[in-house]
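Trainee: Each in structure tokens, the structures are laid out below.
Just so it is clear, none of the values below were taken in a lab; they were calculated from the coordinates. Given the structure is predicted, the values throughout are model-derived calculations rather than measurements. Cβ atoms are built from the backbone, for glycine too; each structure is taken alone.
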Structure I
Amino acid sequence: MTRNKILAYAIGPIGAAIMGFITLPIITWFYSVEDIGRISMLQVVASFSVLLFCLGLDQAYVREYHEHNVKPKLFKTVLLPGLILSIVIFGAIFIIDSQLISKWLYDVPSTYLTIISILCFILSLISRFLSLILRMDERALAYSMSQLLPKILFLASILSTLWLGLTADIYNLVTAHTLSITAIFVIFAWNTRKDWLRAFNYKIDLKELNKLLVFGLPLVIGGLASWGLKVMDKLFLRSMSTFAELGVYSVAVSIAGAAAIFAGIFNTIWAPMVYKWVNEGVNLDKIDEISEHLLAAIYFIVILSGMFSWILTYFLPKEYAAIEYLITACLLGPLFYTLSETTGVGIAIVRKTSLSMVASIVAMFTNALGNYLLVPTYGASGAAISTAISFWGFYIIRTELSIFVWRKIPRIKTYFIITLLLIASIISSIPTLGKSPIIIWLVLLIVGIYIFRRNILSVSFIRNIKQAT
């Protein structure tokens, strides 16, 4: 993979992050914190429906892509089963109670909100598979623009609502979000039209489908556990706290996600690249080198976040002041997950996908217990601490399982580093300590400069990936 292609992949996440930083303050100033909590529930269930109805066949598509001779046939085989199942199930729910989804998600009885929520779920599912075509074909710019343009449309929808003087409520917010999802679908469908149109010429091979399901279904269980790990905090805040607390936490998570944009870039290119190496017989020792550079990048991202999180209070309403203490702990989840992609990839390479669920299940139950104990007392801070601890454990378990079934990798240094970051982030998430944790971050900055001095003096992270590929 060339440097230009990596940069093309980066345009989407970077552009989307910039749009997010522009959109987020607008939403927090004009929409109630409760409505922001409600829209986060739509995003939670959308991610759940994609994960569930993919049936693990999205991962099977990525795994088999380079070894399959008729790729349009493979695409049709992985898409149709989950799509049909989702339409049947959502249709049945709507027939039983046309307001059920709206009441459960938003605590607002509305047939309209139910309909557009279902539309959001189904289009998100189709878009997931269409995006894999661009990703596996390494059509990086098209993939990136498909991520960026919907963000622009979402912002335009919000601004139009304000300009027209319409009520800034959950109806407009959900509509704007669904419009952005629709835009993703249309863009993906247009950019991949040659591929999915050719798929109509082939019939599904049930024997091949069975093989793909054997690979993919164990990943659904592990994926659901992973989903539970990632959203357990929001579910507990929804059930044991208030929409306001959920709204504050959701904004903190959104900011953390934008700050960790390079994680999305890395996750996009990593798995296909490693599978390609395996298929071509490339020396895999380079994985350890890339993992080392990634660890250094994550370390300094967390340190700088801890040192400068106070800046956020100048851009958000006073209702969101607690985000200053939440942001660093919220960063650890996506960053630790990304780091685990480098050390846990061996599980998929040797096709021991049933092991993938172990780390996720253990971490999910850890997160559930942590949220149950901490959320009633500490609210959003308790959710952030519990999730950070869970992802720390997730990384360690996933790494050890990969070593067990694949190859030995150096990891003691990494365990030490991520434990330091975890402890410092937990301390910083306690508001009663005020600004005192900044001393800890300054000390860790100096320690990090010494530990990662070779990485700092070496060439850039992107250039290392380029050389490795």
Structure II
Amino acid sequence: MTRKNNSTHQASFRDPSGYMFHDGDTLRRVINPIYFPQYNKLKESGFFKALIANELLISHEETSVAEDKIVITPEKIPFITNPYEWSFDQFKHAALHTLKIQKFALSKGFILKDASAYNVTFHKGKPIFIDTLSFDFYEEGTPWRAYKQFITHFFGPLVLAKYHGTEVFKMLQTHIDGIPVKLIASMLPGKSKLSSTLYTNIHLLAKMESKHSEDYKAETKVAKLSKKAQSNILENLFDFIKKLEIKEASEWGDYYTKTNYENAAFEAKKELIKSWVQPLEPKTLIDVGGNDGTFARTVLDKVSHVIVTDIDSNAVDFNYKQIQQNKETNMLPFVCDVLQPAPGIGFNNTERNSLIERLQEYAPDVTMALALIHHITLSGNIPFEKSAEFFAKFSKHLIIEFPTREDSWAESLLVRKREFINHFDFYNETQFEAGYKKHFQLVKKEAVAGTKRILYLFKAM
């Protein structure tokens, strides 16, 4: 998707320090004169250089310098994920990443003035901070001004996930400015007050917020806090978050240990996918419903950038751990429910782009959807033509697997329809092809040996 020159980024209007804009397909950042003192000091002191060298902050080049503005060009990130699309470990690592930056900033006489979860995304297999203008001078004796924001964007959601599961991360879709502390506190069990860390950073904070809710004195009165005391708070939060774990059972977390076909068929499917993908010479690929990335890894060495999505947070977490262990810098996993893709949110619903908008901009050369269509159609009651329309919005080539009615998993889903089973007589090979041919041209079709499944290669019309 080519953008108009000098169009301001929709998420970039709140910060008086500067803004992002599109220069064709290149994203650049303007720094306003009000932020020149901070920017110049951060640059001249080597602060930016140190953060970039330690892979904490996205790198940038200074493009132009004038009296009224400085323009910098950040390193391009192929795809931006949002906090409500992260697995537990991704969210946890993003939080620790933010604290690392604040600890380093404090040691160098600066602070992180913003601790929004939206200032972090994932790039080259790791979290990365993307807001270059989120730093300010440290004033002796003052507390961390972004502390409450860190609690509402990171600490609170992580603690809630420990007790309620990762579905709570989706609350950040409706609470773009962070989950209110009072709401976080109300959702925690009474025993959480026995933890000094949880009591101090959530329950006590919620109590103070309630006490000063009318006049916001707690917000406006500048408290005194030594640098040492602030460092202790940061260390305490860091240690607590580092130890946080989640035990969340899921149906698909170990999907590939319970496939309904033999290993030989599994390997045959891998080879078939590889033989179809390689001639297309894709630079970008997305595997929708790709579980832990097993099939995407068959072509990972041939594709510059690969996205793997799944509805199951455990599967995404497992994939993320593999990426870190194997140092697979060109794979990006995130949580996605195809039946309910992330919407555009924030002011005018444009501050954070919808999933479909981001995928259209990413424009994958190949989209894979394996072992997915029976869930979309039979669990989600989505007609073939409608799912084809979804994939057609962003796909150039689509490799999609169709489990026939004789496939044991498709059979199981059909049986669950009980008295409505006859309504799903349309679930067959002929109707599937007819629905998809309304949006795609059929290129190849082949039965997967040893299974009751058919693999299709479609090309966008």
Structure III
Amino acid sequence: MRVTEASRGTPVLPDNDPGPHTDRLQRQLGIWSAAAVLVGSTIGSGIFRVPSTVAEQVGTVGAMASLWIVGALIALFGALTLAELAALFPRSGGIYVFLREAYGPLPAFLFGWTELLVIRPSALGGIAMLFAEYVQTFAPLSDTGVKVIAAIAIVTLATANILSVRWGALVQNISTAAKVGALVGLAVAAFLFGSGAQGSFASPIEWSPTTWGGYGIALVAVMWAYDGWADLTFMAGEVKDPGRTMPRALLSGTLGIIVIYMIVNAAYMYVLSPAAMAGKPLIAADAARTVFGAAGASIVAAMVMLSAFGALNGSTMTGPRIFYAMAEDGLFFRPIAKVHPRFGTPFVAIALAATLGIGYVSIRSFEQLADAFILGIWPFYALAVGAVFLLRRTRPSLERPYRTWGYPLVPLVFLIASVAMLGNAVVESPGQTLFGFGVILAGIPAFFLWRAIQGGRTTA
């Protein structure tokens, strides 16, 4: 629980009072904009790229389908659980705040530390890279050219989100509606005009994957595609009537994503075999080409660019709020918490996130960025879900506008799945996984060094 400053004349805040994080950031987002942030942040790069990775890792139709179902359940169970915390602590920073309230400042700092060094730069870089790669459909680009386009996209959206929260929300609403319509339209067209003769359903369905280790690695990729269901919590301090809006937006948005992903994956598999999908990074364009020829591939490329652009905007809106909340607590440089006097946005935090994203674009590939993101954030998803158990025991008197449906089974299943996925990653990709854990653990001495430098002057 945050330490208050009653001894200096500042009123003591109730446990689930929004607190100072929301005093300088206005609550401007309603239910539709909040849901659009979630859906738009999630549907970006993954659904256009990950099915290829899944096909390559598991090799069979049944295993591919089951992965998307398992991923859907994990994402839904996570959203059902975090909805309780988002309604309980509707403050800017989301998971950072949940960890701070449940476990104290050190785990919260480690999340912010990992966001700073791995998670947010990887998210921005990965999405921007996909956007730039699809630009090649219309104009040939070198590897350097792809990275330059990715960097320009990051700068453009960072600037827009500094200038106006409402503008960012408008971009999110429009791009989300457009991408959902385009994705569903592509799927319907594939079923109506495509031929299933060469697709995944033309032969008897085999359910066993090529290897179960590969199944676990593919699940990491699938969770990249589903990731975004927690991003809305980072902006909880700017959502109107959060006790009602946050649970509704989290649940409706996640369910909508699941339905769309199931339809689109079925369409991919209807027109393409697993062998045709494996190792093909531009799989959406390949699927459209089988139905409409070259013109269809160009249309889909434009659709993917729009989708990635919207997801990049969503990540630019949400992630910097974590740095802002940390700085508000004194766990990061105070200037990062500055709010622009005219635009009312955390402009320094947004600029910092954009700078880091551009840095990662220059040195890493899409696959490296995606893997780094998932392996960096999932330990904290597990801790946040575990916080529901802890807070119900240690702070039962808190008013909970929403309680997790299916408790305790729903959060327990999520925790088991998280541990299993991370354990498999350690076995199958030990170097990269242990490096990610090493980055997290390196934050421990950084935390104590920071506290020593600050002389304990923090509110966390």
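Trainee: Quick check on the output: 32, 31, 21 is semi-axes √(5λ) of the Cα gyration tensor in Å, derived from one of I, II, III. Which one produced it?
Mentor: Details: I: 32, 31, 21; II: 43, 27, 19; III: 36, 23, 21.
Derived from I, not from the others.
Trainee: So FRET efficiency 1/(1 + (r/R0)^6) of positions 100 and 388 (r between Cβ atoms, R0 = 35 Å, to 0.05), computed for just one structure, reads 0.55; which one of I, II, III is that? Walk me through the intermediate numbers first.
Mentor: Numbers: I: 0.55; II: 0.20; III: 1.00.
Going label by label, the one that fits is I.
Trainee: Still on this structure: If helix-only ellipticity at 222 nm (-39500 (n - 2.57) for each DSSP H run of 4 or more, over all residues; to 500) is calculated from each of I, II, III, which structure is the one that comes out at -27500?
Mentor: Working: I: -27500; II: -9500; III: -23500.
Corresponding structure: I.
Trainee: So relative contact order in percent (Cα under 8 Å, 6 or more apart), computed for just one structure, reads 35; which one of I, II, III is that? Intermediate values should be presented prior to the final figure.
Mentor: On the way: I: 21; II: 12; III: 35.
Source structure for this number: III.
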